[in-house]
Structure P
Amino acid sequence: MAPRILIIEDDEKIGGTLVDVLAREGYTAVLACTGEDGFFRWNTEHFDLVVLDLGLPGRDGLEILAAQQARNQETLVLILSSRDGVNDRVRGLAVGADDYLVKPFAITELLARIQALLRRGRANTTVRLSVKDLHLDSVARRVERAGRRIDLTAREFDLLHFLLRHAHSTVSREMLAHEIWHDVERATPLDNVIDVHVARLRRKIDGPDLARLIHTVRGVGFYIGEREPD
């Protein structure tokens, strides 16, 4: 499946050019022209990389990036900005960006940096993930809740791993379809299949004497955390 790239850029001419160029290179590119739209799409759809402008209407790029880092968002981020000061670059990288490219830029350099980021991926993927008394070891593929080993199928493990990577943040069914089922565009959504797997996972994780950790967000998707999502 082609890598999906979200472009958050308020200049529609630049954004449109990037969408066309990336499409010719075999990527699936989506354009958001405001900070709010970009923030919404980032949280409701699956993307392998985000190209993020900083000076955005509605919500500043650094504000969006900081919010995503607080949610343990692991999507690769390349900042594309006219802010060319050293302090701007240092701040962008410190907040959580993986690369920083200054406008004006050469398309060939942008493509090279995107290819390098996607090839390298996240080097700091967390091995152990936890929420309250639920613990997952991604190397040993071991799951425990309240000190008790829980046996999961391969699909259930991958599903739980994805939910824990986005703990305390709502995960949409579309994100799960892309990430876990590697689904391409299809006439019939995978919603029912996803719901069945989540129900089975919930029965194993949330026992009758334990606090519920896996929650359904009506009309959106799912949330794993110690409290009900707002």
Structure Q
Amino acid sequence: MIPARYAATRFPGKLMQPLGNKPVIRHTYDNTLATGLFDEVWVATDSQIIYNEITSHGGRAVMSKKSHESGSDRIAEAVADMDADIIVNVQGDEPFVKTLPLQRLLEVFESGEGKKIQVASLMQVLKEQKLIDDPNYVKVAVDLQMNALMFSRNVIPYPRNRDLPIVYYEHIGVYAFRKQALMDFTHWPLTPLEAAEKIECLRYLEHGISIKMVVTDYMGIEIDTPEDLEKATRLLTGVS
């Protein structure tokens, strides 16, 4: 499922911005479909424009019946009556979707221990200090089994001991859920840490639901600003 909201705070209409020969959202849809990992790929949107863009090119889309605070809520409405076990949330502004990270994300549900996992997500190593300090980059701290301990826009862990090497992880907003965990999420009210940080996955942690984290290489470029779109265009065309 690809949640696709038309009105974005920092870059309204970003999903319909042209990237090469088609809009951002269709790159995301086509590349997700091309992985071959999923039985079905859908866009869940509040926009008739996005709905028409996907369906007019042979894709599957569903209109939201009501407004939602998060992509997870939008997806939950869309899948409520679908027969599905594992649902993957691929953000609509991730046009350079790759197969391997999504494959690794799905694999955590397959082992004996995987049957206990309810939610999993992706992260990547952050190395540039300006990105580590940037609140737009959500950081995640994990335990020794790679389960999330905390998500924050602040720097975690705080480097009190600067003699130790510290690995910082950026949370990539790609999730995989068991359907029941996703439906539970939508029935819980907004939680205190979630409200403070504006990070929806904290709702799971605050209800005692573990999130298994999977390390991946960079997924591409997330389109949040016009500058990101320029970077994506250069990446697509091979212009440095």
Structure R
Amino acid sequence: MTDKIALVTGAGSGIGRACALGLLAEGWTVALVGRRADALQETASAAGAAAARAVVMSCDVAREAEVAAAFESLRARFGRLDLLFNNAGTGLASTTPDAVSGEEWRRTVDVNLNGAFYCLSQAFKLMKEQRPMGGRIINNGSISAHAPRPGSIAYTATKHAITGLTKTAALDGRPWDIAVGQIDIGNAASEMTARMVNGVLQADGSMKPESRMDLPSLVDTFMAMVRLPLSANVLFMTVMATKMPFVGRG
């Protein structure tokens, strides 16, 4: 596999970093997108010899103009995009709806939903025009695309919306060989889930520790989606810690 170009948002830490490194390890050229150039550079450095194929692109996905500029830079440098991983996301501290300000709500929507749309829209433009046309888009939906945690109204609402984004884009992308899918991740061992080891609020009001899965298991799942030919698509994939409280009654 040669000359395959990917763009990963939120590539400076956690899931984005792990999946970007997985792509680099398999020979992809990867545009690392995020707000903090120093964190993105750390991701590139972690790739070792493959760091030469990592391109740091500082960008706030919540700002439409910055996203457009990042994709124009990608177009000018490589002329195509084969994979977009729409991974960037943010959340709020656990709280009830009355304690969420309009500003906090808008910031979560701007990053998690609007940012994903801005990137997907730009990817569509490039994938429709390039030759050969087409490509793959994978949206990070989260387990919260299916069921909420207590006190997570802004995050959960945006992740439910990502499901609608995925379904519609998967339909709209068919004429141009653009395959759109979603990976819903539960309790991957990253900075964001570190607190779960000591206990996290449950639906019944109790605080309980939760199991986590290692990042290599997540990367393996992500790469299985990536490796498919464009004639096949995983529309939705759920990968989660086996013992996390999701299915059943808690």
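Quick note: the coordinates plus some simple rules give every number you see, no bench work behind them. Being a predicted model, the structure only gives us computed values, none of them experimental. Cβ atoms are built from the backbone, for glycine too; each structure is taken alone.
For FRET efficiency 1/(1 + (r/R0)^6) of positions 36 and 140 (r between Cβ atoms, R0 = 30 Å, to 0.05), which of the structures P, Q, R scores highest?
Of structures P, Q, R, the maximum of FRET efficiency 1/(1 + (r/R0)^6) of positions 36 and 140 (r between Cβ atoms, R0 = 30 Å, to 0.05) occurs in R.
Kindly point out which one of P, Q, R the value 11, 34, 39, 15, 1 was derived from, the read-out being P(r) over Cα pairs in 10 Å bins from 0, in percent, for residues 60-155 alone.
Working: P: 13, 34, 26, 17, 9, 1; Q: 11, 34, 39, 15, 1; R: 15, 40, 26, 14, 4, 0.
This figure was derived from Q.
Of the structures labelled P, Q, R, which one yields 0.95 when FRET efficiency 1/(1 + (r/R0)^6) of positions 28 and 148 (r between Cβ atoms, R0 = 41 Å, to 0.05) is computed from its coordinates?
Details: P: 0.50; Q: 0.95; R: 0.75.
Answer for the origin of the read-out: Q.
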